[in-house]
1. Say we calculate mean count of other Cβ atoms within 10 Å over residues 70-77 for every structure; which of I, II gives the highest result?
2. Taking 23.1 as the value of mean count of other Cβ atoms within 10 Å over residues 286-293 derived from one of the structures shown (I, II), identify that structure.
3. A value of -11000 was derived for helix-only ellipticity at 222 nm (-39500 (n - 2.57) for each DSSP H run of 4 or more, over all residues; to 500); which structure in I, II was it taken from?
4. Which structure, out of I, II, was FRET efficiency 1/(1 + (r/R0)^6) of positions 78 and 270 (r between Cβ atoms, R0 = 30 Å, to 0.05) calculated from, if the result is 0.30?
5. Matching task: -0.20, -0.40, -0.67 is the computed value of log10 I(q)/I(0) by the Debye sum over Cα atoms at q = 0.07, 0.10, 0.13 Å⁻¹, for residues 158-349 alone. Pick the structure from I, II.
6. With Rg/Rh (Cα atoms, Kirkwood Rh) derived from the coordinates and found to be 0.98, which of I, II does the value describe?
Structure I
Amino acid sequence: MNYLMKITNIILSFLILLIIGCKKPDQVHNTSLEKYWSGLDSSGFSLYLGAAIEKSKVFTKHITADLETEEVLSDHKVDAADDPAIWINKENTGNSLILGTNKKGGVHVYDLEGNELQFIRAGCINNIDLRDNFSYKGKDVVLVAGSNCTLNTIALFYIDKEKNRLSGTILNIKSDITLVYGICMYKSEVSGKFYVFINGEKGEVEQWEINSVNGEIEAEVVRNFFVSSRPEGMVADDENGILFIGVEEEGVLKVRAEPENEFKTLWVNGSNPDNRTFISADIEGLAYFRVNDKTYLLISSQGNFSYAIFEISDTDKYITSFTIVDDKIDGAEETDGLEIYDGYINEEFPNGMLVVHDGYNFVGDSLQRQNFKYVRLEKVESLINNN
């Protein structure tokens, strides 16, 4: 959030607390967060947090996380983690990797049980995405792109599929965006080309074509456009050639992903500024997935600690929202990035998995450094099937 937006949210939060008599919520499903919030003073932050907790109480559908990663490397109680990416090792799905960004230093690499395997120091990496089957120096690799807010670049890495390891930075591509922020990748089913979309705080979006020629990476801007205000979360549906862009204070845009297409303002129906009920700014992480041959979009609604599901079609429609609550491990709140894989992984995740950033990671009542939560995808699918 920029400064003006923060002030606006503080005022709105204060009014909400006045309306409810400045009482703590009667019931909060994530009890550790309630205790944490109750110990804060009446600062703008605590008012915002209290209002978000109160707004989350309207939701009646709740699921729980199944596993969690080790904490990210940062100072205690610092907002460091942000966005995950999932790579499924098709040769041995048990060796699949989860990448998680750290805005204080780089990229964490986790296994399917949440154990940290690597930490790649690369500067402030905000968002991250990947695409398989990229040819680099004679090898078939997984190309990984991250928004580097230290250098204002697109940072490129790769996963060596034989060694099951993430490389260090292989190239930093300088962006003309004022301050890089969100990122995603797109692989065209029309041309087979690889693209990176990157956006910035002033609404800029660049589309870069990425090639490997004689072992060297070549990158070229093939499209620029602006959205109405600050975006961040993006995801591309390669099969249908659609880019989804989360405009934080407004809604989610649908954009044709091929570079020759002109940008047009087209909102996902039900997410747009004048027609949304269950989304509360900021709009953050986006992920698409398929259930029973239908395409769905999952949106992190950071202002009420929830996740909204939309069916994506010619008309689109809002399906339902849910929260991730405490169980054997704590739930997830104030989620930035998220990602979904919608296929078999292993016995633990037979239908796939949802990975979300957790802004308030607790062990018991003790607030820890941030981490990422893993959720069996069938829990999300059941909300759709039983809606």
Structure II
Amino acid sequence: MKTDNQNVDIVILGTAHPLRGGLANYNHRLADEYLAQGFHVKIISFSLQYPNFLFPGKSQFSDEPAPNLDIETKLNSINPLSWIAVGNYIRKLKPKMLIIKFWIPFMGPALGTVARIARKNKVTKVISIIDNIIPHEHRLGDRMLAAYFVGAVHGFVTMSDSVLKDLATFTSKPALMTPHPIYDNFGAKMLRESALEQLKLDASARYILFFGFIRDYKGLDLLLHAMADVRMKNRNVKLIVAGEFYTDAQPYLDIIQSKELQSQVILATDFIPDSKVGLYFSACDLVVQPYKDATQSGVTQVAYSFEKPMVVTNVGGLAEIVPHGKTGYVVDVDPLKIADAMVDFFQNNREAEMVANCAVEKKKYSWSVLTEKIEKIVSLIN
């Protein structure tokens, strides 16, 4: 679907199809929300997002069909001539808003340069939705690159209070927090039995799901140690690890072997395409996010979409959106505490009550709430 370039209200600059993953899904879903509200929306994505030597996964590209959105692939993250060209392109479009999702300082020079040029038309307000301003995995120069980007933006939306506080160490420009909206674009919840059948899983077992790209800060090692707790070993409960390794897999495989977890852990460690996300969430009973460090997580909002109770660790903004004892558990970053929560869930039959609570709680996280916050930020810009 193409938008008339003479009539563009909003440009979203960032990851989009054929690039894959949560960033693309977020931008697609935000564009859909603005289209539903009657705006004319264009997404400008990357012709090159990461050089291959910097990308930890197997492929940056999706095999899924393209969404019905106006997407142009123009921005090369490492080519300054591309930054200037894209900046001038947006400047001439004169959208009311340029919305940029920022998640890693590496992108600061490209996105910051585009924003600086685009806003020269004196019409376009640059709003950034900040995933992280200080990354989970620190590198030399991160703060300088992030500061360059921040200097190009008029106002900000963060998705956790912890990121809002981090952002305040960079700027006093207008900024508001609103939680990550629910990911409701992976289809409806399926019958558990049907999902298990399609995944070829034993319907007599119960299932815990660890979902998403596997990075060290996400704490899969903690969850594996929790699965080795004798209280879990004595239950017919299995762990599904669904997501691609973005780190060395061997330490995790060593834990599985040393703790004799081979029969308890199902490794689905290829990239999970959008069309299969619903299968894994429909099949599981409990979603566990044992993160060692976090700001917010899209996985939480996928779990809400499928009305799945969660165990999350008390880091970053995770505890802000999972009320303890209501839609799940908030625990310390400790395998014993993670195991305690999982045992309580299965032993005391918490599922029905927590699923009902998830169905209520998820109503708080609509995409219209996010767009309202963005409008509020625009109104605060001088």
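1. Across I, II, mean count of other Cβ atoms within 10 Å over residues 70-77 peaks for II.
2. II
3. Values: I: -3500; II: -11000.
Answer for the origin of the read-out: II.
4. Working: I: 0.30; II: 0.65.
Answer for the origin of the read-out: I.
5. Considering all the candidates, the number was obtained from II.
6. II
Quick note: the coordinates plus some simple rules give every number you see, no bench work behind them. Predicted, not measured: the structure shown is a model, and the values here were computed from it. Cβ atoms are built from the backbone, for glycine too; each structure is taken alone.
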